[in-house]
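What follows is a group of structures, each given as structure tokens.
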Structure P
């Protein structure tokens, strides 16, 4: 059997979700998220976030979630500020620009944005005598974990939020892998995130769901007629119950957190497997994404035996590749990887 560590959504869904979808399959409900499963999921998410006033919408994918939040929260003349390595700046195929909003970039530090540099960026913009002829910074985008598997500390998030509020730029946190981030750094939990940022989403697609992301507006700041705008973007799922059942299950008995902890436990074992194979790590990551440097000549032989993700060229003779664990990673898969690495390398 050929195992793959290419990404964290190779499998279908957590068994608990599969069972719940099957058990509720013949229950008749209204569409478009107006069903009891979705309402129950929202109440459980509000409780988990300790944010009873949170406005929540369930969407089916990360790209449409990023596009929707950014497009609906920005004025036509505004853009979104992101780190140079940020997902919306690099890996969204221009989805943000497609809506007419420019992605404005600031330096990336192992995937993270620095509050001091963000403040300098905003100050320079408003200090420019010609800024009325420029794209206004209207929203700040970060992800936790970042594209590089790194994490923001409580102090770093607090500092970013302070700058954002100073310059009237809502702070948006992409939580595609949030379950893994919380497991790796428990002090940055859902209540803290809900208190600190203006909007975020809880990623399901990468953390045990078949598909789905839960958007959480935390300050009574959901854009007007948000559902209408969701539909305008072609993102309103008629059978919204499919999302509701999944998130209702993820937030029952702390399943979401348990799935995240499993992936991080497996990531610790993955690190050891990679280290034992002699890999040099591109950077330190405490999350489920591990980046290593491989000789180009070894890439094809390895790809024939096990799946991994291409990341970027390192130099003329080496490449950075990524291995991911997930909620579904097994000891058997890691043992197989160790055997393959011993054979190929």
Structure Q
């Protein structure tokens, strides 16, 4: 790693803490259905998922990092204190929702924090509207897409499985090892890149980089932080996603993972940051409603949807206040 000024080292440290919490917070998204359907032991599932999270960003490029770090805000004009405020707000929100057991969106928290801190510091002129619209479209449409595709994939799986005896469940259990691995690769690809984008934006604004490009060492430390957070795991959220919607069977785990991985990977290739929490949650709801709408405990889903709509404004306000405090120090 190259020599960095202290403020930039502090920014990188905050970004890695956010990245760790992102993995800790979102690990349940990858393994919840697999554990609930008894396809794999919890610790083994988390370990395999952590390895896939680390590998993902090296395989599928950094399009999402470019979107977050270069296309939403003017990275040359953004001060390091603004990026720090956004990260601190996102970290606080992640810890709060983890403590309450609410699978909220780390992506929403980061985007909200970036907007709140940047606007209070530099005004709306620093926001690139085309990039912001791209991010908001990806974040808002992906849950609906996950719901619809989950419904269709489950209907298809039920139709294809009709001629087979109940032992077909053994197949769905085993195949989840593959689908969970693909889902973990997609999650590492999309979510770790958000931290890469923030760190690289800081490198550009500090003058360390002349133009926006993600260095290899940034990819490595970001992938490592989210992988470590995943391995530690968020058991409180695993219980929410794994059992509070409806009783998960192997076919549900398989179809939810296929749905989630396809949506997240597609978004990653297009450079669209999505919330893994939202996509997986909506996929589980779509899968459950394909059998019977009343099968899904929509009250729990309603609590999660409420968190979706409150995260961006709450983290934006929090980041704006933190930015005002940090202004006195920088």
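Read the figures in this text as sums done on the coordinates, not as results from a lab. Predicted model only: the values in this text are computed from it and were never measured. Cβ atoms are built from the backbone, for glycine too; each structure is taken alone.
Kindly point out which one of P, Q the value 3.3 was derived from, the read-out being distance in nm of label points 7 Å out along Cα→Cβ at positions 74 and 282. Going label by label, the one that fits is Q.
Out of P, Q, which one gives 39 for percent of Cα pairs over 27 Å apart as computed from the coordinates? This value belongs to structure Q.
Consider the structures P, Q: one of them gives 1.3 for distance in nm of label points 7 Å out along Cα→Cβ at positions 90 and 218 as calculated from the coordinates. Say which. Computing distance in nm of label points 7 Å out along Cα→Cβ at positions 90 and 218 on every structure in P, Q gives 1.3 only for Q. Highest-scoring entry among P, Q, by distance in nm of label points 7 Å out along Cα→Cβ at positions 114 and 138, is P. I have -12500 for helix-only ellipticity at 222 nm (-39500 (n - 2.57) for each DSSP H run of 4 or more, over all residues; to 500), calculated from one of the structures P, Q. Which structure is it? Going through each structure in turn, the value belongs to P. When distance in nm of label points 7 Å out along Cα→Cβ at positions 82 and 298 is calculated for each of the structures P, Q, which structure yields the highest value? For this comparison of distance in nm of label points 7 Å out along Cα→Cβ at positions 82 and 298, the top structure is Q.
For relative contact order in percent (Cα under 8 Å, 6 or more apart), the highest value in the series P, Q is held by structure Q.
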